[in-house]
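See the structures that follow.
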Structure 1
Amino acid sequence: MLAKLKTLYTPPAGLKPLFTGRDLARMIWPLILEQTLSLTIGMADTAMVARVGEAALSGVSLVDSINVVLIQLFSALATGGAVVSAQYLGQGSQDKAQDAGRQLYVLCLLVSGAIMALTLAFRTPILDLIYGTIEADVMASAQIYFTLTALSYPFLALYNAGAALYRSMGKTRVTLIISIVMNVINLVGNAITIYAMGMGAAGAGLATLISRVVGGAVITFLLRNPKNTLALRSYSLRLTGDMVGRILRIGVPSGLENSMFSFGKLLVASLISSLGTTAIAANAIGNNLAVAQNMPGMAINLAIITVVGQAMGAGQKGEARRYTRVLMTTIYICEWLLNIPMIIWAEPLVRVCGLSGAGVPDAVWIVLFHGVWALFTWPLSFSLPNTLRAAGDVRYTMIVSVVSMWLCRVLLSYVLAWYGLGLKAVWIAMISDWAVRGAFFWARYRGDKWLKKKVV
């Protein structure tokens, strides 16, 4: 076994690798640490809100479900810019890579600003449409939290764009440090506003806003350094049709995929909201721990975009496959090392996160069920498609993800809930979605159509 792993991680003789094992390690470990800190502090954030009461926790959780849908629109643009920049760097075209980075910034700022304005204008109708049946105190918490987090969208968009560019350069320590600062600000801000000032959901929203303002401002300032391969040389709002088109050809399908995926999750969240406040709270805690179970994979997913993107830009298609095998194997190893302990200690983890009473059994079941299936299916469903996206095969991933999401996760959730499975219906349907998309992505990767795509 160890011999096979050594062979896998060793580049072919006579070929100078784009990334050595040490390069990959230097790129990946800050990403894993960044994700770990983000999720750990995120769970602490949730636990702090939970101690205020189930109404505040439920309001924050429901708004976060909406926020994910909206944020995915400009997160996808960051992915598009990262792919284009990485492929230009693989070609050795630094000027074009820098131009792609600048225009990515402009696009993210414009899109996030528009989303913020629309959200602030229609926040009440949006909440009424999706969660009209929830209790009055939950709705009150949701409205104030929605307002404050909406104000943070442009700053979060700038941070995402800047982080994508730093990852394209392989400088993941920078994003790690900024993420630490943002999360510490958020945590300390929560302690002050929630506990000391008694602001509840409003305090959580205010702390989030401040942390994102700082993150967006700092990373933008640092990108101005001319020593960066992808330095942000100007703040010009001028857009170039050809470069924007390249970014959008990656970003728009990814945005549609992510947004439809998140919108489907939002409909599922609406279903959960009809099950009562206890179910909402149990799902919020269970979901946080479920996300933590896939944390190493989510971190390495970011590296896949950079590594495979540069390999494709350099025309080294064989290396794109080899790096995919290396990174996928690493993800599977990490999944097993993290998930097994979390499965064993599921109940203590749920209680540490602030949940007690009737919601504990459901939250524990989520951690157990999700954890077992994640060991086998999650990397195929969510890591492997990043190889396809980095090569420019975004239309295929979009179609598979959207169709599978709506047929399996959304439709099946409602069908199983109708048969009385309650909260479990949502998670059973989700795993069926994983299985379907994983099978299609594996089949695509085994072929060579994705290797023939052209981005730059």
Structure 2
Amino acid sequence: MPTRRIMDVKDTGELRKNVDHLEETLMRNHRIDPDLYEKYDVKRGLRDKNGKGVLTGLTEVSDVCSYNTIDGKHVPIDGELYYQGINVIDLINGLDGRKFGFEETCYLLLFGKLPSDAELKRFLDVFFEMQTLTGHFVRDVIMKASNPNIMNAMERCILTLYSYDSCPDAITPKNVFRQSLELISKLPLIAVYSYHSYRHFRMNDTLLIRNPKKGLSLAENILLMLRPDGKYTELEAKVLDIALILHAEHGGGNNSTFTTHVVTSSGTDTYSSLAASIGSLKGPKHGGANLKVQEMFKDMKKNISDWSDESEISSYLNLILDKKAFDHSGLIYGMGHAVYTLSDPRKVILKKFAKALAAEKGLTHEFDFYDRIEHLASELIMSRRRVFKNVCANVDFYSGFVYTMLGIPEELFTPIFAIARISGWSAHRLEEILNGNKIIRPAYKYVGTHVAYTPFEER
């Protein structure tokens, strides 16, 4: 169905000329001498010159570890990730004999402890009751103005839910907790229904709106609602559950979680705060990174004839590093991390499950291709860039591959990330409300010049 566009400037005419002139005027301004950042010791990106994040807050929600301090020196270690003090590897290993653990992870992040059987049952009873959207909301909000970018659709829906809340602005911990649990339970429905609406109204696909089933895990319900036949294997649901656990939280300093803290500190409502976090996660430098990895691999599959030939693979990776291939950025996406050095624990875990899923799907050959590129890329980057710390693959390296094997469309890659991470955002929002008590306001140094006002008739 054709879309009526109201935000585009016509290609011809006086309006187009005027807009072009304004754009040219804009580009002549707002340029800051990069040397000034060093002169004033500005921590660009809130990082020091070594890339380490500037300490801006305290949290108990999660801990991201990449170094040990021995005799006053930082010694790199295999990465570790802790949720409320519990190693995420132990959390996942503890699921042995049980199918799913994302809901338990949500409980842990929100309440700071693992639930007993009775506590988890009570939590799930509430969760299942909240896991609904009215027909009016689906019709009047989700289906209207369908959006090819599901992250934007999710933001709009979250902000609209404000109007459906009888107490939207109260920021008492009890009310914020209730709102958070509502959003955690409803966001998968919003994402999947938004995708189906986009496919129906923009791509003429059959409209599919299927309600979740009480008693199923969140991972199972996502696959149930997404797939036309509603069928999935136990391993498929298990792998998606693991992916949700691994993406649920990653410290207070990542861009979207820090956004949660910043916006929450202003005293605003839950819907505004979490919509802002989704806006942050949408960015290709953050939650959208796995899409870049998948684009890169599509390109490599076209240009590398023998996926087992390490020499051919290395040659093409060198072309990427030389800015002569793929997107000419010089980046091998999915490699390196701002915090982790020797390894990203999320990648280590997800890779294991990716291997198992690839075997079930008959895609072991493709998994081996990913594995070869991971090792070769790390060696090449370190040798080419003279990097003295290890360059490891991050979780994005395999997450897109996993989602593709699960039949999840690319439009939902980042929304799946948001579905997982909203539990962490909610925990951080509650933590900020209970402990922050100050609006976050960092300083910016003015480096322009003061000039005299020129009267209108003299300009």
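Taken together, the values in this text are just the output of simple stated rules run on the coordinates, not laboratory data. Predicted model, so just to flag it, every value in this text is computed and none were measured. Cβ atoms are built from the backbone, for glycine too; each structure is taken alone.
Structure data summary
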| quantity | calculated |
| --- | --- |
| Origin of the derived value 6.2 (distance in nm of label points 7 Å out along Cα→Cβ at positions 92 and 124; candidates 1, 2) | 1 |
| Ranking 1, 2 by Kirkwood radius over Cα pairs in Å, the structure that comes out highest | 2 |
| Test item: helix-only ellipticity at 222 nm (-39500 (n - 2.57) for each DSSP H run of 4 or more, over all residues; to 500) calculated as -16500, pick one of 1, 2 | 2 |
| Structures 1, 2, by distance in nm of label points 7 Å out along Cα→Cβ at positions 204 and 276: label with the highest value | 2 |
| For Rg/Rh (Cα atoms, Kirkwood Rh), for residues 76-147 alone computed as 1.29, the structure of 1, 2 it came from | 1 |
